[in-house]
Structure 1
Amino acid sequence: MTKVLAGIRVLDFGRYIAGPYCAALLADLGAEVIRIEKREGSEDRWMTPIMPGEKTTEREGAMFMQMNRNKRGMTLDPMKPEGRAIAAKLIAQADVLIANLPPETLSAMGLDYATISAINPRIVLTTVSAFGHGGPYSNRVGFDAVAQTMSGMAHMTGTPDQPMRAAAPWVDFSTASFSAFGTLAALMARQQTGRGQQVEGALLATAITVMNGTLMEQAALGLNRVATLNRGQTAGPSDLFKCTDGWIVCLVNGNPLYKRWARLMGEPMWLEDPRFATDELRGDNGEAISARMNEWTKDKTVAEALATLEKARVPASPVYSPQQTLDDPHVQAMQFLQPLAYPGLPEPAPVARMPVKLSETPGVIETRAPLLGEHTNEIMTELGYTASEIAAFRESGAI
């Protein structure tokens, strides 16, 4: 099988999601990725623990297993002089360095673009931060929810009295994907120029991109919208609806879909009433539409409601629990999740495959996430260090 990024070496100094998942996507496409951690293990190694053991002990977590498949792992402290020298050797042989660290930390570790490009002018530096470089918040730290709340998203979710962020870290994953896209573009540009460059992703930039439609509407019309829980505000019906044995979501956008939904309701008013003439008006009067839809679903099972909506070609789906997602026959048939064994884990973990399929050069998961420092000796030997030198580096705390 052809690996489109075969021969590309990536150094992953990332943490949590945005940096490491960017590197994971490159690894899925065949890049050789070295995950570089603190000697005691990076914080994200222990997030959402799924390994057996007591809560008083740090245990490997689901996040690390997802973010670090297909990578080799080593420990390194670039703050020590010996560690800085080792990092320089790695940088000299690398094509990409990924780090989601604040600018000051990046410079302190010698991983800023000026430093690494002096070692290797062909290297691409991909950085991810909360706010990006250059503005008044550049050195602030932040996670996914910070970007969600500052983009207006949390204000538009929940209720006017209770803003609500999404539980899923969509900003992190989206930023990782955009950063991988930028990294690939930089590698293509290098083929033309022979030079690397810096690729910069920022959580807030990602969240603002996703919320851009709402922000443009606010700038143009000054509507000052407030949250309406699950009900959409620019079309209808667009909401979650309760059935006898669970919930469904139904999403109607555009006149053709709305006409099919109205015919399903069997009442002429939905097509004749001027309050529902356009998506915009249906959004403005969505409370009435959702109330009608709730009347329609309240006496039906989820299966009955979905079967009728599917027959009418109206988009709808069940509201799943995590277990129902795992059990879904389409999820299983499509093999969106790949069982991946990990030492000490009683059962293989279902790790999400690369979510984009390529017919000729597909992304694949070949190896599990590395144990802490699992490949340190191997990588150091490849750099030309002897066994005694490696032992000395361990003694000094550089690795």
Structure 2
Amino acid sequence: MTRRQFMRKSLVTTAAGVATLRQGKVEASANSESSTKTLFEDIVVIPLPTDRTHRGMSGSIIELRDGSLLYATGNPRNEIQQSGVIGRMSRDGGRTWGDPFSMQRNFARLGTLQPSLLRLKDNRILFGYNTLNNYQGQDLRSFDAHFYVRYSGDEARTWSDPFCATLYPGFHTVNPDHLIQLPSGRIVVPSEWTHEMGGGEAGHAVCLCYYTDDGYTWIRSRNFVDTGKTTEEPSIVGLKDGRLLMVFRNRMGYVGRAYSPDQGESWTEPGFYELPSPLSPQSITRIPKTGDLLLLWLNNPLAVGFARGEKQTIVRIGEITRSLGQLRAPLSSAISRDEGQTWENIRNITTDPQGDYGYQGVTFVGDVALVNYHALDGIHVTRIGVDWFYGK
């Protein structure tokens, strides 16, 4: 079976549900958020200058036992300290957010950011974050970054000492809000890893995961997910048959995917959904209310042409100059009712072609999805009724 045949077999989409991006203009589909009365409220939690980019400064939201929400983000404005992780509280379901406070000081050479929060089965909260020590120079083998975890048994008032989950040398990136715990209790951390891979290609990025069954002893996957080019920023979800499904960023112009048959210990060869995507991160999770899978990704249809070498108009977005096929817009959602085999109900959460969206995460509170992401004007939280993802 050819790659094209594989992707056609793997995807069913509704043509009316796909947005098109032409010469910098997004034409929203007819089933955009304006056509439904289902809850859809977008809040700019951290306003930021629009002449810059703010990638990686979004974060993770968790509901505490008293019903309040804790939102951990990177610190793009140095509000508390240089870099580090800051928190904000909401007591009205995410409509408004309180003043920032420090959750984790920066102890790395370059920065501490991209936090994740996860409620564990024993009711503790896991708090994880990336530390960047070296991300510069020509020798990518000297790049250095790691992911640390801490635990709280008192609803985020105090935290344990940090444990390094990525114990191998090299540069690790774990996107915010991407940790999961399996029914077995295993905690799985999806990570990209940049290290000397041989063949003279220092710095080649691959995807894998680290996992733990006791919360303290971390083990790395036996093999990598590797497209042969950039393979980065994985997100994973547990399937009903016990496998794990990984989606990941890559240079092929489509959303990448792979599977683990053994709870993250090993991974299959990569494949692709026929969902267009620039070199940008995806997020996959399960909707508690319906049991269906939800994919959030940057749905740029011109990404396929760019990946094939097509000549495209160059535009400037914030401080970055890019071809149209590289733009991170629109931010879209899709539903899978068959465990990731096919995708439907494609909808646009955003439609501005110059938004530079991404590093999205989602937390479900009852029938409401809290989608957090970065944009040119700052860090957003969008409150979306679950029915909205189905076009209701």
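Quick look at the values:
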{"item": "Entry that produces 3.6 once distance in nm of label points 7 Å out along Cα→Cβ at positions 101 and 341 is calculated, selected from 1, 2", "result": "1"}
{"item": "Read-out helix-only ellipticity at 222 nm (-39500 (n - 2.57) for each DSSP H run of 4 or more, over all residues; to 500), computed value -11500, structure in 1, 2", "result": "1"}
{"item": "When Cα Rg over 2.2 N^0.38 Å is computed for each of 1, 2, the largest belongs to", "result": "1"}
{"item": "Origin of the derived value 2.5 (distance in nm of label points 7 Å out along Cα→Cβ at positions 117 and 277; candidates 1, 2)", "result": "2"}
{"item": "For FRET efficiency 1/(1 + (r/R0)^6) of positions 293 and 357 (r between Cβ atoms, R0 = 41 Å, to 0.05) computed as 1.00, the structure of 1, 2 it came from", "result": "2"}
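Computed from the coordinates by the stated procedures, all read-outs in this text should not be read as laboratory data. Nothing here was measured: the structure is a model prediction, and the numbers come from that model. Cβ atoms are built from the backbone, for glycine too; each structure is taken alone.
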